[in-house]
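Heads up, there are several structures right after this.
Computed from the coordinates by the stated procedures, all read-outs in this text should not be read as laboratory data. This is a predicted model, so every value here is computed, not measured. Cβ atoms are built from the backbone, for glycine too; each structure is taken alone.
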Structure 1
Amino acid sequence: MNIFSITLLQSKLLKGALSRGPQKLLFALFFVMAAGIQAQNSGNAGPLQWQYDKETKKLTISGQGAIPDYEEDAQPWAPFAREIKTAEVGEGVTMIGDNAFTYSLKMEKISLPKTLTEIGYHAFYSCQKLASVSIPATVKKIGDRAFQECFELKEIEVDENNANYSSLDGVLYNKKETLLIRYPAGKDEDFTIPNTVTTIGDDAFSDCEALLHVTIPNSVTRIGDYAFYKCVGLEEISIPASVTSIGDGALAGCSSLMGIVVDDKNSTYASDEGILYSKDKTRLIQYPAGKDETDILVPEGVKVIGLGAFVSTINLKNVILPDGLTTIEEDAFADGEALQTVVIPASVTRIDNRAFFASEELLTAKIPEGIERIGDDVFNSCKAMTSIIIPQSLKSIGRSAFEYCVSLGSITLPAGVTSIGPKAFEGCFLLKTLVAQMPDPDRVMLGDDVFRHVPKDNTKNTFCQLYVPEGSKQKYEAAAQWKDFAPNILEGLPLGIRPLENERPMRKSGIYRLDGVRCQGSLQQLPAGIYIVNGKKVAKK
């Protein structure tokens, strides 16, 4: 049996069996092997028929009608997807459905019929060896991300008689060539966008790892969502005066990007020290992920840290956000490779989903008073984080908010918390102290597996003790999920932990590092970095 033929269902069966002992595992292995042996190399796909030749590694689809939409890895030929080298879609097929050829990692060639009218979402997603594709004249619609992560794709050719699409030098456009739809990921290192183009489409250049330089003409007015996402070779980009709209994450994840330059005449956007802002500089849109600096003091006046603004930074370690900032949007500091400290001011009232997701070096966090919700996955996989201060104002904790914060040792939940989402603390393996100040656990809505894999067995070397308000122990011992901490449910507070108070004013005198350690000597004697000097943030260069 080819191990790569194991289906998603079989994989899940094996994972479940591993936790239930050797007899269950042997049974599961037998099932998986039997399923692999019986895997069919032909069958139906909606009204169509398919056949896979294991010798030639060719997939043939024939008949009249549409290839249905599928979830990833759910196509009937999924057991062979990772070995298919060629595919032939026969005449009579009218549509290639969503995810039809997703993860056909070795597919080098595909032929499409003249009867084809539609190509679905993710149709060829991650066909990593596909070198070229020819779009027939009959195609009226190509779904989003159809050719995403096709890393060796060098050209997309369109029949000249197609009324909806065109190609120029292997690049896919709409018929009038005003919309650039897709630049093949394996194409040239340097590209100048034609001056007929007014819109760079969503995901148009995303995952183009080979692209080093791109020139945007003055004809372009809109850059779509994730247009240059993960163009990891791109070092600098210039935004002309004509651009009035830049979509979410358009320049996110560009790990070599050192600077973004905006034409001074642009009326919508501005740049300062290579960082992209709104024209009035109240919104920080994109910090180049490859910048050399380890510290940044975000300028006064910035009110919003935009979606993915600091995502996947390489060198950045310390960030001080300005007083007056109100919002940290989704993915703002996600996947920061070196990020250790982010100082969040008291003015912040909203921290959106995944704001610090997978910033594995983040050491600690203090959420300001006034925040009522910690969103989904906000600190998920912040593996170095040992402590967090949660405000008394908090009412809701989102799904997986602290999942796999594997170094977190203690946390205090304030009395006003009314809901905790599924898997909020799953995988907090070193959590030893959980203080729940809510007087009645039955009034706290819990999602599934909130405390899964938090150590609760006091026969082991490490286990978590749950501290609850005086007089509430019996309620917690009877409440779903909370009762799993018994017999380690205690009333009162552990030694060394005081009741949460509203944050106190910062000490005004002296010079401090971002981690709160007082510095000796004058500012002139200290190395370059960001310091708190007499209560104010100062960047020394």
Structure 2
Amino acid sequence: MKVMIIGGVAGGAACATRLRRLDENLDITIVERGEYLSFANCGLPYYVGDVINNRNSLFVATAALFKQRFNINVLNKTNAIKIDREKKEVLLDAGNGIFSQKYDKLILSPGATPFIPECAKGKKGVFTIRNVPDADNVLSYIKNKQVSHAVVVGGGFIGLEMAENLRHKGLDVDLVEGASQVMAPLDQDMAQYLHKELNDNGIRVHLNTMLDDIINEDDKVILKTKCGKEIRTDLVILSIGIKPESELARDCGLELSDKGYIVVDEHMQTSDKDIYALGDASYIKEPILGNRASVALAGPATKQARVVCSNVLGGNESYEGAMGGSIAKIFSLQSSSIGYNAKTLSQTDIDFEEIYLHSPSHASYYPQSNMIHFKLIYDKKSRRLLGAQAIGADGCDKRIEIVSSYLSMKGSIDDLAFHEQIYAPPYGSAKDVVNFAGFVAQNIEDGLFEQVKVCDLDKFNKDECIFLDVRTAMEVDTMKLDNFVNIDLNMLRDNLDKLDKNKTILVTCAIGLRGYIACRILKEHGFNHVYNIAGGAASMKIHDYKVKA
């Protein structure tokens, strides 16, 4: 059987090698437009920033290795230009003439390409980062033009990683983002931690700032925005989204989504039974709500490859979908998430709840414990988990992966509450962050207390409410909250007569725990309109952070 794979890197290369491991007699050909068949594209920003010094370490496997170890025919520097489904052949162009090659099964792993607006096309000093030559070009330009300032347009994964690494390289950096926040998988309240971290590391962050035009003037690049700003710079990195490289699929009549992604079923099979698709260009399902989505991540692509290979060889394996789990390093912080965020769920009819925690990465009495800012989202009716986000210096990966496991099994807040984790003081706590998230959610749904989010505080009439701060006097001196009455939690029972039972009481503390205890005390003493401010003063502080541009 002849199997042709179009596209290398994560998905295509994984398919080629697994197929060979499963069947020594297959005739396998992999076609790659670029020179490099399998490389660590996720490492490119760190190569630009000199964090990864050895360029050769970016190459996972060479064309020679594919041939020698796996007996795979490699056609790199070769462009696939047409698929003839009736003849079951692909028209190829290697630069020295066009030729065709037959297939019995075809696997499409074309990936996606950076979106480049018209105003940026053909402009000097403007780059995207997709492959090793792109990174080489940026490094060469920085060196030859003695670049001292850069603008990164787009605050997604690549944009933030490039901003950090250009700063690491010693450049002055501005980040321009069209939305009201960076890192779209996060909600605004969590993205605020990244805004502050970027500012703290010398990056000016321009939010709600849309690119309008790019002009070359001598050796400078002038970036104009729709809000009237002009930024004069030496270098521009564009990271404003991707589009699927699905032209081959479209031209041969395969079913595409409205945004051009290749539609596949649970077997990763396209609308043609002999053609499979995977990776960034495929349109898959996600297992939480069963919706369809494009997930441009290397991890899911490698799992999809296993399913594709099994089914190419006559199997009946299903891909359960991807939940979009991700993590990124933003200077000293980890930014991680899984599943749905609140802004996406707000467009559905799901009655969901969001809870916020600030909890140490391991036992706080053991050295080098760092705060994890954690957000959990769940369905109030079914108690089922829907998503989570975590920001902190360490330990975020572990917590999000725990939630990921329960999400894939349609787990609930009760599962999190009783999750059994391994524990020793250097590595965690007897009651971990994810346990506390489950506890808080249970307490809300079981009617033990009610909460209010920081962003909703302005909905309350100050004349009809009591804003109660139960922190110590020393804590209040460190961070005073306007309009709050201070009664230390330890003295609350002795001061209940100072509070009006007919008024709504909004309680805060440092991170939410003492606020919960105060709510329970007040409710037990007949105060019926009591709310704990989710995340306490820590959440209020980051909510009020003013991003510096």
- Note on the structure: The value 5 for relative contact order in percent (Cα under 8 Å, 6 or more apart), derived from one of 1, 2, belongs to structure 1
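Starting from the value -7500: which structure in 1, 2 was helix-only ellipticity at 222 nm (-39500 (n - 2.57) for each DSSP H run of 4 or more, over all residues; to 500) calculated from?
Working: 1: -2000; 2: -7500.
Attributed to the structure labelled 2.
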- Query: Given structures 1, 2, which gives the highest value for mean count of other Cβ atoms within 10 Å over residues 156-163?
  - Reply: 2
